[in-house]
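Colleague: Input: structures, listed below.
We did not get these values from a lab; they are worked out from the coordinates using the rules stated. Nothing here was measured: the structure is a model prediction, and the numbers come from that model. Cβ atoms are built from the backbone, for glycine too; each structure is taken alone.
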Structure 1
Amino acid sequence: MTAHPSKDPLHGVTLEQLLNSLVEHYGWSGLAERIRINCFSSDPSIKSSLKFLRRTPWARKQVEDLYISTLSDNPWYRGKD
């Protein structure tokens, strides 16, 4: 049998990978503009952001939604469907 790829864009992506991708794409200031949480605007780091996002479901959801939106805006990704 062949494995069918998941249609979930978050499948196989860790929170750390997701966050690193967003920081690379938007930068910390861009993330702070889009999602207003202190861990992106006040002395931001991957470690502190991961700690906060793992404890705060509403913030994690916003970050995941931004990641999915960023993927769907990417022409390379859209062509993969």
Structure 2
Amino acid sequence: MGGDRARFTNAGALKAYAGSAPVTRGSSKSCTVMARRVKNQRLAAVGYVWAFASLTASPGARTHYDRCKEAGGRHLAA
């Protein structure tokens, strides 16, 4: 991300840059939501490691993860 905090106008722009925002493509007949393939690999890896580390340090994050897994979510989605 660098030292320039004004680089991204909102959280959605940073999320798209990191690769965690879904891509929605639609036409008049259908709408498809897909995973973003082009992304900043380093920033995506940092986000994954941060989320994994928060499971051990934050009781709230652990509760959210367990709730998502019980509902049938996958590890990456939780």
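Colleague: Identify which of structures 1, 2 gives the largest calculated value of relative contact order in percent (Cα under 8 Å, 6 or more apart).
Modeller: Once relative contact order in percent (Cα under 8 Å, 6 or more apart) is worked out for each structure, 1 has the highest.
Colleague: When distance in nm of label points 7 Å out along Cα→Cβ at positions 32 and 56 is calculated, the result is 4.0; to which of the structures 1, 2 does this value belong?
Modeller: So the calculation was done on 2.
Colleague: Next up: Given that helix-only ellipticity at 222 nm (-39500 (n - 2.57) for each DSSP H run of 4 or more, over all residues; to 500), derived from a single structure, equals -15000, which label among 1, 2 identifies that structure? Each step should come with its number before you reach the end.
Modeller: Values: 1: -20500; 2: -15000.
Here the read-out was taken from 2.
Colleague: A value of 13.7, 50 was computed for Rg and Dmax of the Cα atoms in Å; which of 1, 2 is the source structure?
Modeller: Derived from 1, not from the others.
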